[in-house]
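What follows draws every value from the coordinates through simple rules; no lab data is involved. Worth saying up front: this structure is predicted, and the values here are computed from it rather than measured. Cβ atoms are built from the backbone, for glycine too; each structure is taken alone.
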Structure 1
Amino acid sequence: MSIPKPLVQINQMFIVITVLLGLSFHYSWLFLPFVIGVYTLITKKNPVIMLSKNFLTKPAHQYIPEDRDQQIFNQWIATICIGLSIVFFYFNLQALGYVFGTMVIIAAGLALLGFCI
């Protein structure tokens with residue numbers, strides 16, 4: 001099973017933007033991608049992708065496909081890193097909170113640029 005690439009990119013943008021907000025303003029913003037990530041991992045349905053399907057201009061099969069299992073794996077990594085970032089900020093370990101949040105931004109940002117890491 002596959003996911004159209006534009007939907008994957010929208011999810012990546014969502015992660016980059018919300019984590020950037022969390023690192024720039026207050027770590028409570030990190031709960032948004034974290035909760036959506038946990039929901040996605042439990043249900044195997046990503047709310048960001050499900051809502052974004054409405055904006056596709058062509059049938060889904062006409063887009064470049066992305067592997068669903070790979071996206072779930074990537075979601076695991078992002079959700080764990082965001083969760084660790086939240087925990088570190090909560091315990092006043094800002095440097096580690098920023099490190100894990102920045103790793104998510106870099107990974108999702110590079111993926112948006114077309115690099116597979």
Structure 2
Amino acid sequence: MRRRGGRVRRHIYSFKFRDDTTEEQIEAVRSSYEAMRAADPDGWASLTMGPNISQSPRSARYNWVVTIDFRTYKAYRDYEESAAHREMVEKVLTPIVERLSGVDYDIDETPPE
């Protein structure tokens with residue numbers, strides 16, 4: 001089934017931030033993702049993120065989400081393996097994340113490079 005929007009690798013993570021997480025810490029998460037996108041504007045097709053606004057009780061398990069579309073599999077791997085990503089996970093996310101859930105999938109077939 002062919003979808004509109006092109007071929008990308010979609011990377012989605014849902015986070016449950018700890019109750020004592022501050023707005024400054026959430027802004028650090030946002031800034032970290034934006035800096036990584038700025039470092040690879042050709043590899044990142046889109047970046048969206050924000051609070052979970054669902055009214056469903058099932059969705060209360062997570063309170064924030066990030067979605068990244070990568071133009072190529074290489075761009076996705078470069079992000080996953082980058083020092084900036086490792087540092088963001090260690091210093092920005094780990095101290096405030098209670099739990100997380102992630103999924104990656106291809107919209108059509110992601111080009112290798």
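For this structure, a couple of remarks:
- Origin of the value 37, where relative contact order in percent (Cα under 8 Å, 6 or more apart) was derived from one of 1, 2: 1
- At a computed 4.3 (distance in nm of label points 7 Å out along Cα→Cβ at positions 58 and 98), which of 1, 2: 1
- Given -8000 for helix-only ellipticity at 222 nm (-39500 (n - 2.57) for each DSSP H run of 4 or more, over all residues; to 500), calculated: source structure among 1, 2: 2
- Among 1, 2, structure where mean count of other Cβ atoms within 10 Å over residues 34-41 as derived comes to 18.0: 1
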